[in-house]
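So, here's a batch of structures to check.
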Structure I
Amino acid sequence: MKSIILKTILVVNLLFIYSCKAQTTSDYITFYNDVVPKLNSMVPYKTQFYGQNFSSFYNELQNKNLNVIMLDYDTKTDPGNEYYVLRLFFSPVNMWSIATENDYQYPWVSITFENEIPSQIKTMVEQSNTQWNLNFVQFFANMKIEKIKFVGVRGYDNDDYSGK
């Protein structure tokens, strides 16, 4: 009798896990199909933001209802130790694992600034656990944009990971 109950519980759990995964994958595709067309609509006129303050670009993201969730920073050259690149991510953390497990792309924007990002960025990112907040909006507001690249916007299951 215990064997039948254990098998039943195992089968129910497997079905539950399978249905959750299917739902989560579906949620990711829905998320992707909501965010990426908005990002792609910005690609043709991204050069209008070159030489402009980050605040202009960020306002456009807000106007398109694109919410930055996380950020990262990087060097302009490799090797390098001066940070010029800001990466903005729109996927909630729980969606990253779904994208990774399914080899799906996740959308993000890479912004290269004309001048070096101040060194406080390291502490700020550590304190926020890479979560975007109003402090970052203010921190980057007056930094001039040199270049913008939209990455992961060619289709969630597309093998082309190059930016636009």
Structure II
Amino acid sequence: MTEAELFVHYERIYFHELNRKEQIFSRLNIPLAVMVAVAGFYAVILKGDYRLLDLGTQIWFWVLLCLSLLCLFVGVGFFVDSLLGRMDKAIATPTDTETWRRQLLQYFSDEADGQEKTAQSVKDMLYEAYMDCATRSMLNNDRKASSLYFCNIALIAAAGLAMAAYAIETIPTL
């Protein structure tokens, strides 16, 4: 691959990772809704007649409910990591790039090939910026996607355990 092809490749990866970050953020709505629903379900469970259960059943009820709470807290931790995670790095703003380009033009003004040196320096800077920023964004997005996956798994476990605790609470009364 030539340097020009790599430049286009890194630029494409950079913008792909920006889109991927937005997709990850848009997928956080469902886990948030599940967290709220599970927390509301806990209120329903705790308003039930768990006090009427015999000792062995009460122990199972509380074990399942506590495990569900633990899974919910783990899910919240992964949710926060997926939402916040680590900071990405962005390419320089057009104003900063233009300011630097003008400084380079001034610096190379007494040389015959000053325009070419400036253009090459700006191109090299953008090449490095796209490569570095795309790499950091890719690593951060991979971590955020993994955290979102583990958040979903923890929330599924929390909901399942909460339903089991609810079943233990309500089945003897039926």
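Starting from the value 1.8: which structure in I, II was distance in nm of label points 7 Å out along Cα→Cβ at positions 39 and 143 calculated from? Value 1.8 for distance in nm of label points 7 Å out along Cα→Cβ at positions 39 and 143 corresponds to I out of I, II. With distance in nm of label points 7 Å out along Cα→Cβ at positions 103 and 127 derived from the coordinates and found to be 4.2, which of I, II does the value describe? Working through the options, I get structure I. If helix-only ellipticity at 222 nm (-39500 (n - 2.57) for each DSSP H run of 4 or more, over all residues; to 500) is calculated from each of I, II, which structure is the one that comes out at -15000? Going through each structure in turn, the value belongs to I.
Structures I, II were compared on Cα Rg over 2.2 N^0.38 Å, and the highest value belongs to II. Structures I, II were shown, and mean count of other Cβ atoms within 10 Å over residues 87-94 at 12.1 was computed from II. Each of I, II could give relative contact order in percent (Cα under 8 Å, 6 or more apart), but the derived value 26 comes from I.
Each of I, II could give mean count of other Cβ atoms within 10 Å over residues 55-62, but the derived value 15.4 comes from I. To which of I, II does the computed value 1.64 (Rg/Rh (Cα atoms, Kirkwood Rh), for residues 63-118 alone) belong? The read-out was computed on structure II.
Just so you know, all these numbers are worked out from the coordinates, no wet-lab data involved. Treat the numbers as computed from the prediction; the structure is a model and nothing was measured. Cβ atoms are built from the backbone, for glycine too; each structure is taken alone.
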